[in-house]
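The following blocks contain the structures, represented as structure tokens.
What follows draws every value from the coordinates through simple rules; no lab data is involved. All values reported here derive from a predicted model rather than from experimental measurement. Cβ atoms are built from the backbone, for glycine too; each structure is taken alone.
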Structure 1
Amino acid sequence: MITISEYLTSFARAFPSHVLKSPWSITQKIEETILEKVRSCSADFDVKGNIAIHKSAKIEEGVVMKGPVIISENCFVAAHAYLRAGVFCDRNVIIGPGCEVKSTIILERSTLAHFNFAGDSLIGSNVNLEAGSIVANHHNDRDNKEIFVLSGGKPMATGSQKFGALIGDHSKIGANAVLSPGTILQPKSIVSRLALVNQCP
């Protein structure tokens, strides 16, 4: 059993009704979860349709958002970033230029530097993804596309064909590293530049 709060200390504050769920069950239904939060955003947010942007956030020109999306206070989203299909950026999150984020929760003070992809993932607080690092969310490399994760040292089926990673707080992902689908990283993990993490090959 994977307990989210052991990896992401801020998750319970942001999503208190989801703390007992599995990470992949959260990402599977993330669009409806984020949409519900959009509808309850305070007057500190500018809400247009299914996109809510805090008035203190800075969004550069050329950013594309396909909701539901929430950009919280003091966030920065750089030019030509692409956010889609259920994205939550907690306070003080930075999304660098050319990043693509899909169906992902990013908790406070985390950074995707530039030219990153993160799909169907839960990213903790104070996490840094250096330039070009990828969080893959689908097994295009095999016939059986069901994603497995390591739990207690043993592979566990998720029942899903789309799940990227659970990245614990204070983790550092080096430039051009790749996290294979189903990666589970403990808090304070360090992934070297150019590394491939493939926990359930």
Structure 2
Amino acid sequence: MTTDDYMRLAYLVLLLVAVGGWFFAQGRAAIGKTMQQAMIWGFLFLGVAAAYGLWSDITTRTRLQQIYDSENGELRVPMSPNGHFYVTLEINGTPLRFAVDTGASEIVLTREDARRIGLDPDALRYTGIARTANGEVPTAPVRLKEVRLGPFTDRDLPASVNGGEMPGSLLGMSYLRRFEDVSFNRGELVLRR
């Protein structure tokens, strides 16, 4: 917890003590009735706090879906809670999750994702080098037979398999440039062809 979190917690405890003290001072004669009312208010407070906390999770889970708007010919991707955009592409019929990365120059697959689409990462020739925030890593050039994102299908796309460790596959600029318009609008990534 940060200092701000501790300060908020201290404020809430003081507020609870003040409200609780008022309840007890007002209802000294009927302490049983006061306890009952205090418990009701406590449960109401806990219920509202729980609903507020869960509401964020519920709306995030329902929002994190790619939505194709056929009327406008665009795919809308909501921002995830961590501030990134993730899309699910079907590569050779296999769904894979990608982080949209405008800093990556191409489509970059993890070794695990390469294996899922039928490539053998151990048999690839790692002749390229990618310069990342964690240093240089070897890469192997590959071709993707079919790449599908919602209604958009592309064939025979160049990509790379990362020879190092990375948390997930990246969707870089070589793919994003295939769209007529790529924009970020109110917490959404909008792709249009």
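Observations on the structure shown:
- Top of 1, 2 by relative contact order in percent (Cα under 8 Å, 6 or more apart), largest first: 2
- Per mean count of other Cβ atoms within 10 Å over residues 116-123, the highest-valued of structures 1, 2: 1
- Comparison across structures 1, 2 (criterion: Cα Rg over 2.2 N^0.38 Å) gives the highest value for 2.
- Looking at FRET efficiency 1/(1 + (r/R0)^6) of positions 20 and 44 (r between Cβ atoms, R0 = 35 Å, to 0.05) over structures 1, 2, structure 2 comes out largest.
- Looking across 1, 2, the calculation of helix-only ellipticity at 222 nm (-39500 (n - 2.57) for each DSSP H run of 4 or more, over all residues; to 500) that yields -11500 traces back to 2.
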